[in-house]
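Listed next: structures, encoded as structure tokens.
Every read-out reported here was derived from the displayed coordinates using simple, explicitly stated rules and does not represent laboratory data. Only a predicted model underlies this, so the values are computations on that prediction, with no experimental measurement involved. Cβ atoms are built from the backbone, for glycine too; each structure is taken alone.
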Structure P
Amino acid sequence: MAADRFGTTRAGEAVLRHTLSRDDLRVQVIDYGAVVTAIEVPDREGRRANVVLALDTLKGYETVSPHFGAIAGRYANRIARGRFTLDGTTYALPINEPPNTMHGGLKGFAKRLWQVAEVGETHLTLRRRSPDGEEGFPGTLDVEVVYSLPEPGTLRIDYRAVTDRPTVLNLTNHSYFNLAGEGAGDVMDHVVQVFSDAYAPTDATQIPTGILAPIAGTPFDFREPTPLGARIRQGHEQLVLAGGYDHTFALRGSAGMLRPAASCLCPARGRRLDVATTQPALQLYSGNNLDGSLVGPSGHTYRSGDGVCFETQGFPDAPNHPNFPSTVLRPEETFTSSTTFRFSVI
């Protein structure tokens, strides 16, 4: 297990970058935000590249990163108007994407230093204690995230959390993938499949309306492998509202069981990604808000569509939608979930 100094936070905290490796797969993670800064894999010609968008400096992750590679929490995705009611008490959260709360608030989990609990050549365990009232959420929450390389070509992320008071919880890794290589341009030619039959339409502020709509006959139908850009510019109301894909798909099968969620293939390079998860939903995000203001380690700017996210998670705004699978965590319970990212070449 190799580690090197990545930088120092504005608060004076040292941040380390940890390198995991197994055969042809190399993954780098910093303990700030539990951020995955690199996933290096070969293409069909054996040429290696980092396939996730990243930033060169810690300052970038502190100030301008759109959650590149980070663990989003305490509640990933959106909560409407920054409010929810739990057991008769209404809680108010910071509004950081008006009029809603996004990815846990002003700092969330992505802009906090995590503690290294265990390290090895193929695994890294990070922990943090989120105090009662942090970003408005109730309960002291102890969170553990384990990055591991259990077999060749596979990155696995295991989540575990316990609380001392009833709270709500939604955790995901927010990596932006470009299987042609970081900085290689847009991913509209990437061929995507999502193992889902329904998605969650949103209102004008991208809060789910509460219904699950069939994807058949819509631009959201990825039941068969389809280029990401094939229908992204259609005038469908939902695509117009989000500026592309930024929608939750209800996954098939039983939550709690590791099962296929999505796949993605870069035809030009032959790199393939298969995503599996125990979570009930997947947020497909086509990097709509990348505007060219960020520059990656390649020296190239990131523009809209230069990365695609496969965020395995609970449903957004679930605390305000009783018909969605519950994201409530109680003291007598332990939250666990797992997601795997398996890389191969065809």
Structure Q
Amino acid sequence: MDVATPVRTDALVDTFGRVGRDLRVSLTDHCNLRCTYCMPAEGLDWMAKPQMLTDDELLRVVGVFVSLGITQVRLTGGEPLLRRGLPDIVAGIAALDPSPRIAMTSNGVGLARTAQALADAGLTRVNISLDTTDRLTFKALTRRDRLDDVVAGLAAAAHAGLTPVKVNAVAMRGINDAQAPDLLAWCLERGYELRFIEQMPLDAQHGWHRESMVTADEIRERLGERFTLTPVPGRGSAPAERFLVDGGPATVGIIASVTAPFCGACDRVRLTADGMVRNCLFARGELDLRGPLRDGADDAELVRLIRGEMWRKRRGHGIGDPDFTQPARPMSSIGG
């Protein structure tokens, strides 16, 4: 019989009884790709360095979150590999007591040079964003000819033991959706775990229409043209519904963030590179920790502020509600 993990009395609990255990930390809003669904070709107005948390400030805030029951820290961006001193940041998080699991979401460009150092510092797992292995499609989507770098980064991650190596892909209608079975076959051949994610309205600067989104059901149908998919029971609070591929043991995941949201089991909270806490990816507001931090707030005050922000978390992200509004911040400054 499964025994539920007891909830700490000082945990990050919201008004719906959800407990925050997964902290997403954006290390920078900079990125070395220009994906068409994320940012314009010329890039964005990047944060100035003084706006961003220093390494010491970031480690202190993460330590406060860990004291409140956070058990996993996921490093994101922008592109986290562009943050100077990244191995030292990873090592600093790994040295916290208790030590959280440390993962990273990356586009993979540059990972071939750093995977082993990051693994040695305490990184345990990576998710690499890769929407296609077709060179022309990749170049059109990212506005950069860097597919070989991403492929090399994936291989280096596997060699460094950052497993299971997961690949995140967004299927876009008329762009790469027909290539979904090819991408799955490519990942299966190399031992990577592929997860498709429904495209979400990630910022107000880029058009998103629900009717043009490729749904989870469509993705499953497309993959079913070549593979036999069998649901894996026991999903729990995981965002992805997983399927055995042709009987297993390999699996593929599909995250229906829009058509079948998992908000009821959400355990995530986010820290932006400039020190803002967001209790939801689509939160309508955010908490400034950078100001109090630089004004001399002690850890008890930071705890009070963070707990208050978590208490304000809404029941769900509200995509599809009449009053839904997309984030004013671009996704690259929020973090995945």
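Before moving on, here are some points about what is shown:
- Origin of the derived value 21 (relative contact order in percent (Cα under 8 Å, 6 or more apart); candidates P, Q): Q
- Value -8500, calculated as helix-only ellipticity at 222 nm (-39500 (n - 2.57) for each DSSP H run of 4 or more, over all residues; to 500), assigned to which of P, Q: Q
- Origin of the derived value 20.9 (mean count of other Cβ atoms within 10 Å over residues 105-112; candidates P, Q): P
- At a computed 3.9 (distance in nm of label points 7 Å out along Cα→Cβ at positions 249 and 273), which of P, Q: Q
- Identity of the structure behind -0.31, -0.37 (criterion: log10 I(q)/I(0) by the Debye sum over Cα atoms at q = 0.12, 0.13 Å⁻¹, for residues 49-120 alone, calculated), options P, Q: Q
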